[in-house]
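What follows is calculated from the coordinates using simple rules that are stated; it is not laboratory data. Keep in mind that what you see is a predicted model, and the values were worked out from it rather than measured. Cβ atoms are built from the backbone, for glycine too; each structure is taken alone.
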Structure I
Amino acid sequence: MAAWLLLLLSHTTDAATTNPPWKNNEYWMMQNITQVIGVDEITYYAYEGTFDKDILVKERVFCLIMRMSSFLGGETIAYRRYKKEMKQERLDELSLYLEPQRDQEYNVDNYMKVYDEYYTKIAQMYLVYTDYSRCALFNYDEKDDYELWLYQKPKADDIASACELLLALLSDKPRNVHYTNDCS
């Protein structure tokens, strides 16, 4: 009996490590990326992440925002705006193309391929969770890093969002705040 229990636990643990929760179509209602990107013109605040150097910009930056357009020909044009220094007045900008994709077992698009202005793929971001009103949590597939977007500009007295709590559970990496109250 103990051998069967040990065998069952070993297969359960193996399945949990090879199939992360955000690649489970059981959660598709919280992972429809086309309800986050390409929904009119919208700005998201890239509030925090598990990286020090921004994965898309490839350097340390502050005051990260994602400005998006509506869908055009199956993709969204986005601008990653940021400051290289906190004292900087004007934001720098990285032009991006976001192309929604779906894993084979999904019936909704659950991740996006991210291309730079030359249409070179620079990342693949999975939508781990969103409540479609306050926050969205993404995972960079190749890097095992996370990025948390807020729908509204963060305030000092805000309580933690569900995405922040989920990020704390999913990753042991230090969390870095990229959009602070000092950003204008």
Structure II
Amino acid sequence: MPLRRRLKSDLAPVHDRLDALFSGFDLRDPDDLGGFLAAHRLAFAAIRPAPGGATGGALLDRMTAALDADLAALGRAPGPALPLLELREPLAQDYVLLGSRLGTQVLARRWAEGRDPRARTAGRYLSLPPMAAEWRGFCEMADRLPGDDARAAAVLAEAAALFALFHAAGEAAGAQARRAA
């Protein structure tokens, strides 16, 4: 089984759990939008990227700058820092971060439906490019790689750790929003 199929099948439960958590944020509401953005800021700040791949420090810097501007527009702080996650497998970070960029496009459409003027001022992160060509390139490469060797196991483990990091960030930001309400 190729690596791409292993990533999709093995990580489906944690991916679904993460999607369910972030789907609970109403991006048309400034408080929920702030929680969603704060969660992503917390997660990105904790990632120490692996060298190489289509994602890495430059992408994280762009996303973080957009998130910081959006959070400032909402008057929201990201919250307490999470433990650092040092990545060694660029394929793991590419799978999660490129997939996240595509998923964010769906959420951006939901945000764009909103009418709240405060929420409308905070769309920099949601408006970043989807990186669809990079995602297609990743998928083509991962379809050619074996899914049953030591490297595949390392990629799967790091991708699972990234999903867990984003879940912890989402829970922390959601709890912070509930305390503020």
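For this structure, a couple of remarks:
- Structure (I, II) behind the derived value 0.5 of distance in nm of label points 7 Å out along Cα→Cβ at positions 62 and 86: I
- Across the set I, II, distance in nm of label points 7 Å out along Cα→Cβ at positions 110 and 150 reaches its highest value in structure II.
- Structures compared: I, II; top value of mean projected area of the Cα convex hull in nm², i.e. the largest, recorded for I.
- Identity of the structure behind 1.1 (criterion: distance in nm of label points 7 Å out along Cα→Cβ at positions 94 and 134, calculated), options I, II: II
- Parent structure of the calculated result -23000, given that helix-only ellipticity at 222 nm (-39500 (n - 2.57) for each DSSP H run of 4 or more, over all residues; to 500) is the read-out and I, II the choices: II
- Ranked by Cα Rg over 2.2 N^0.38 Å, for residues 70-125 alone, structures I, II are led by II, which has the greatest value.
- The maximum of distance in nm of label points 7 Å out along Cα→Cβ at positions 38 and 102 over structures I, II, that is, the highest value, falls on II.
- At a computed 24 (relative contact order in percent (Cα under 8 Å, 6 or more apart)), which of I, II: I
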